[in-house]
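Scrolling down, you'll hit the structures one after another.
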Structure I
Amino acid sequence: MATYGQYCPIARATEILAERWTLLIVRELLAGVRHFNELERGLPGISRTLLTQRLRRLEQVGVVDRRTDADGRTTEYRLTGAGEDLRRVVDVIGNWGVLWAFGDPRPEELDPGLLLWRMRRRIDAEKLPPRRAVVEFDFRGARTGSYWLILDRGEASVCLHHPGFDVDLLVSADIAAFYRIWLGSLPFAQAMRQGLVCIDGNPALARSFPNWLALSPFADAVRSAQDRPADAATDASP
């Protein structure tokens, strides 16, 4: 393990947290992800070997606790008290990023599957219809393709192939616009008025669909930052 050789709390902390991917792994664990494959799904671009190394390091320093069931088949990763205490750190970094490092999305950042994967964790289950709802997303723009959300009161899942159920709603959307909706910089109603998002299907479900999405945890901060002077932001993106 590389060290800074400095007896300093910041140096000690960054020795643990400043390695590439580490804070994003913590972000996923704070969002309730528990299993290796789910962590990998939420971190496209990381190799399984590197993810294993980072989790092992976090376990060694007492940030993550790895638990295996009695038959040895299922392993869960959970944050310890030290790991949960990083929520404050991640929130501060995220809010700093909103203010000083957040611009328009880069084309390579517009991953429809990843967007839906994050959205599924923020579905407001109490506002869903009483029966299963299947939503098909047809994205256009820098990244295109069809994806499906299957929504039940107790679970939300993402499908990369047609799930075999009847589709209740078809959402056609510009992928960049939908990312902006998710991050709070574009109101859903405005996107629909501008033709950036269209919803077809059951009229009652179509009207309630925007209310199913709780949006990103940083959406409120993004909305507030929009009132800041334009020269206070940079062109960088997260």
Structure II
Amino acid sequence: MPKETILVIEDDSDIIEIIQYNFEREGYRVLTSTNGEKGIETARSRRPALIILDLMLPGVDGLEVCKRLRASADTRNIPIVMLTAKGEESDIVLGLGVGADDYVVKPFSPKELLARITAVLRRGDLKGDVSAGARIERGVMVIDPSSFEVRVRGKAVPFTLTEFKILSILASNPGRVYTRQLLLDKVQGGEAYVDDRNIDVHVRSIRRKLGSLADALVTVRGVGYKFRE
């Protein structure tokens, strides 16, 4: 039985060929687009299970594509994995900050990319693990697993699925310290090839979105994070 449909938005034909060959060999359906505008249209019309998105696209770049996909009700919940040659931490922060679920740097190994995609798709499969939990109320912050919604002072704050799960895990047990590896295991199922610095980037993004409540997430130096008691 065919696996999920993956949309690849990438302007390099050689990279498209590599991804298409390796993913179709694993049973995935692969859709492709060589520019941002067409990629957005395909995402809205075909609703893929996941999008692999290059940052350096002609016309509308990958960051803008990601922002538009996250702003649309039709596509905001589709996982996005950015694939790019820009591998500085500031670039990763920017990419994850606009809503990407993971970030893979070129040159990449097809095996690593497959592992990353499997991990991100598995997060979606594990939604039920989060949605089964009770609503979490922490002061003026309310985290509702049934709707995947976070409200601060009654106002909805948009989070990616990964950010939502990290915040939910930490807020469920105030004062408990979670190592980066433990958070990775809970969020991504312990899949290989996952860089634990992505947890740091996601936490920074969560703090930025929480604004005045950012200090609710406490860094435990050399260990990980906890939610302030």
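Computed from the coordinates by the stated procedures, all read-outs in this text should not be read as laboratory data. Keep in mind it's a predicted model, so treat the numbers as computed, not measured. Cβ atoms are built from the backbone, for glycine too; each structure is taken alone.
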Problem set entry | Comparison of I, II by Kirkwood radius over Cα pairs in Å - largest value held by | I
Exercise. Upon calculation of relative contact order in percent (Cα under 8 Å, 6 or more apart) from the atomic coordinates, which of the structures I, II produces 18?
Worked result: I
Exercise. Once Rg/Rh (Cα atoms, Kirkwood Rh), for residues 9-120 alone is calculated for every structure in I, II, which label goes with the largest value?
Worked result: I
Exercise. Can you tell which of I, II yields 0.15 when FRET efficiency 1/(1 + (r/R0)^6) of positions 113 and 137 (r between Cβ atoms, R0 = 30 Å, to 0.05) is derived from it?
Worked result: II
